[in-house]
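Bear in mind that the values in this text are calculations on the coordinates, not laboratory data. Predicted model, so just to flag it, every value in this text is computed and none were measured. Cβ atoms are built from the backbone, for glycine too; each structure is taken alone.
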Structure P
Amino acid sequence: MDQQRPWYILPVIVLAQFAGTSLWFAGNAVILDLQEAYLLPETALGGLTSAVQLGFIIGTLMYAITLLADRFSPGLVFFLSALLGALANATIGWLATDYETILLARFLTGFFLAGIYPVGMKIASDWFEAGLGKALGYLVGALVLGTAFPHLLRFTAAEVPWQRVVQGTSAIAVLGGLTLWWLVPDGPFLRRGSQFDARAIYRMFQLPDFRSAALGYFGHMWELYAFWAFVPVALTIGMPDMSDTTLSLLSFVVIALGGLGCVLGGYASAKKGSARIAIWMLSTSGIIGLLSPGLFQANPYLFMLGMGLWGFTVVGDSPQFSTLVARNAPPEYRGSALTIVNCLGFAITIGSIQLLNYLVLVIPPVYLFLPLVIGPVLGVLATRRLLTTAA
């Protein structure tokens, strides 16, 4: 079957995933412009990011409960979600011109991202049975690059109005969704997914290996999106005199390095196992977070080296935790397991984002990222038992 699969299938899925998920942080990339244009509060960064996360949580549940990607072609669901998410994003600066309506626009963008990121994973699994782990490594890497892309777009379009950045990410998302729908038909391993079963949640968490994988993922999520959202803040703490364009470029570099971490981690897991790679990545990012007060006061070269390694490891464990959760879930409840773990993980990100959103106003900035260390510590403690299992 692998020999009959067109060579371009994975590249198209990866590029479409990159294009669609560029909507995720489009608001973050122009946050300073939005604050100036619409007098948004100082805490708008955390508010807009949390709105996307909340939309994604609710969207994921709705897509799962209605079985949209099982009842209809996943490629069509991906395209329509990219189109609607792009429209919601494009309303910023057009219909959404105050804090409340911009929050609503970001919420709706997050809602339709639930038809892009998870559905893209499903499309990959419909085409790849052997080698799925490596394929997911590329797909999560594409998510990371998509997350970073608005910062790069802001850098390259520094002399044009910020509205072009928002419109550009929307256009790219639509193009990516249309390309996938056009070039990637339903895969040969397409099968009806298991229906969401809320009653199975309690039973699943009684399984020690599944519980360990899920708790490890939760620790990872506590750190990940708060770090991504506050990367520009971290860079201004360590290098306060940089220009806005340099800030956009370095924000892109730090976040985008995580895509390389996902891909290389995927290859390494084939030899070392998913649990070992996840623990290594999570431990490294946690140690950097613990040392962050000193890192923020280091010379610029050491500071950027540390930030680059942080960006590389903070998400490099993500494909491995997804693998561990799927592998240790009961087969008959795998759909419910992946849905609820995903939703709980993103709910946790709201807590860490809002915590940093509050702390940035009340504590010395060099200590801002210390609370994120809680996630890696608890995640490593939960996951280490999987080193002795087949997972």
Structure Q
Amino acid sequence: MLNRRTLRIKIMQSLFAFDQCREANHLLALDLIEERFQPDLNSMEVQNKELLRDQKKIAIELFGKRYKGKETLESPDSKIERSVVDALELYAKQVKKDQSYLSKNIILETEKLSDLYHSVLSLILEFSELATQEKKTNHSNFVNHPLVKSIRSNPELTAQVLKKDSGWHNQKNLVRGWFREVIKEDSLYKDFIAANNPDEESQKQIIKHLVRKLILGAGPINDYFEDLDIRWSEDRDIVKSLTDKTIKSFADNNITLQKLSLDWEDDKDFVNKLFESTINLDAKYKQLIAQNTKNWEVERLPLTDRIILEMALAEMIHFPNIPVKVTINEYIELSKEYSTPKSRQFINVILDVLAKTMKESGAIKKKRSWSY
């Protein structure tokens, strides 16, 4: 089951990507100015290269000031003014496009976790199907495994695999190779299929072993998923948890297919609101971060720390149902896993100070009382 920490990680990853997109878009805007003041090699007129260099320099300086939000007078040189305006418009257009894409992509990347989970379950069925085709070795303990049968007969899984195309019908040769080189060669699997009437506990253990060690553990199958999913290092634990719960749910020859979220619509609202509110965090709160990071200029903070601080502030402001203590603890945990060794204490101290300041100013309004 998804938790909010997982969603925060997905949002943080997308905010990191968004910051990189903004840098790339800034370079695109500068490239536009650079191009506008290049000599026209097709012109029959003599090109004043010195004038073009001076105009470009002025345009870049003017663009830099407006990019940082500073007010400037309109340039009397129409070519310079037009170039600066076009560069800013290009930057804004690209940023808006990237923001829209990344916002939608967080949802798609999160929903993909269900497909990965269903894919792991259906891979067990593929291995079972290949086992039935074996002539030299008796795989009946695996083929007739009650849990495998219950996965095969689960109508919800069948429908989801067909709907999302998360089966393995296009990867038959790959799966056959895994079965031959990974499953059949595993010592625990060999012991299981050779056993006489394996008990219920050993039946459960072999499926756990199959999932945790052979499919999701180090090896070629895990490598395949890693190539497929850029966030696999985080996503694998979620898929493993969902699969473990499926195995534990087995009773009366039935399994319960796990849901990614108890209320996905509510979780989607959380994702969208936190992502957008962090990007659009008011400049005064960014300035508040700068004022309270005395030994660091905010631009010099590790990017991950800056994103974590901005996310935490956005959450404190825009989510009145989440206690401040919960927010602070969540982002301390993120800093422990994704930032520098010293970040945990740094994030803890800064967020504590920021929360008190914002409470006193009325920026934080919680539906439940909280205190320090």
Structure R
Amino acid sequence: MTQSIKTRPYILPIIVFAQFAGTSLWFAGNAVLADIQVELNLGDSAIGNITSAVQLGFIFGTLLFAILSIADRFSPSKVFLFSVLFGGLFNLSICFFSTTYLSLLSFRFLTGFFLAGIYPVGMKISADWFEKGLGKALGYLVGALVLGTAFPHLLKGFLMGLPWENILIATSTLAIFGGVILYFFVGDGPHRSKGTKFEWTAIFKIFNFKEFRLAAFGYFGHMWELYTVWAFTPLILITYNELHNTDLNVPFWSFLIIGLGGLGSVIGGYISLKRGSAWVAFGMLLVSGICCLFSPLFFQLPTEIFLFLMLVWGFTVVGDSPQFSTIVAQSAPKMYVGTALTIVNCIGFTLTIFSIQLLTILLQKFDLSNLLPILVIGPIFGLISIRKINK
């Protein structure tokens, strides 16, 4: 770590906070979905479609950002600020202009589009500041993403009984504030490669690197599972309540289960300093894959054991993500780190559309408690890829 970074200890905390604030936009729609369903008279398929709308927007955004090498050609801190401003505004627009199901999906799509300038660009900014110890830095950053994802559920729990619009107003305000302080107090890192020119073939060049491909494939397997588990966590808890006639606080436990992944990301980051990113990624993915495979048994267990296993799943299901991103960033050509992170995110999130929609379709005919093992396909594929890197 360079001397200039050592004398500025506030850099990482601000990046982490900005990432947390910006990514709180991601699941804001899911947190208020029950209220919107009543107001717009939406069906059960809304949970999958609204989540997929955000993911689809993110995919289109990351694809465009990657093709144009936005994060490498332009100031990442400016791209981040621009993205949180527009992402926050489109998230807020649901409160005032979303009168139909189509308009709701459109605003969630546009929010997702500008998240492409928040999540991968935040990782790019970290890579530019922290050339050494990147696994630890990205552990904190993905931890912030996880807390940002879970935060709307916590707000929902605290603001129960108040208008649902308050949650969207709070997340939009927080996101914009995070972007502003990152721009003015952090800026671009000293390890940023400047002067990168636009190349149509940049993406293809990046995939010529074998270790990069293996890291990317591992990340893709991890993504098949991750966002579907997050999207359906409230429904998993609701299903357990119905089966056992319990009264679990769904917003609160959704926050804890998803949010605990932030701790998993941070702890995994510290372990990676000694054992390496590939080792941590393999271990986390293995445990979450086991949880996925045996999830039907969870619904038959006493409440305390069920919640404990769900917390373990939440801890590990995302704990591998920063380590995959670390390997991606370190194995890609230095001048295209931003593009590499963005295109890997693009493809990974494309896969989440298929896994979320697959579960949504099957949910019309089958009970959720028996469907989750379908997701184990992803961890198996990811484990095979990351094992080759470990070798």
Distance in nm of label points 7 Å out along Cα→Cβ at positions 38 and 78 derived as 3.1 - corresponding label from P, Q, R
P
Entry that produces 61, 39, 32 once Cα extents along the principal axes in Å, for residues 110-341 alone is calculated, selected from P, Q, R:
R
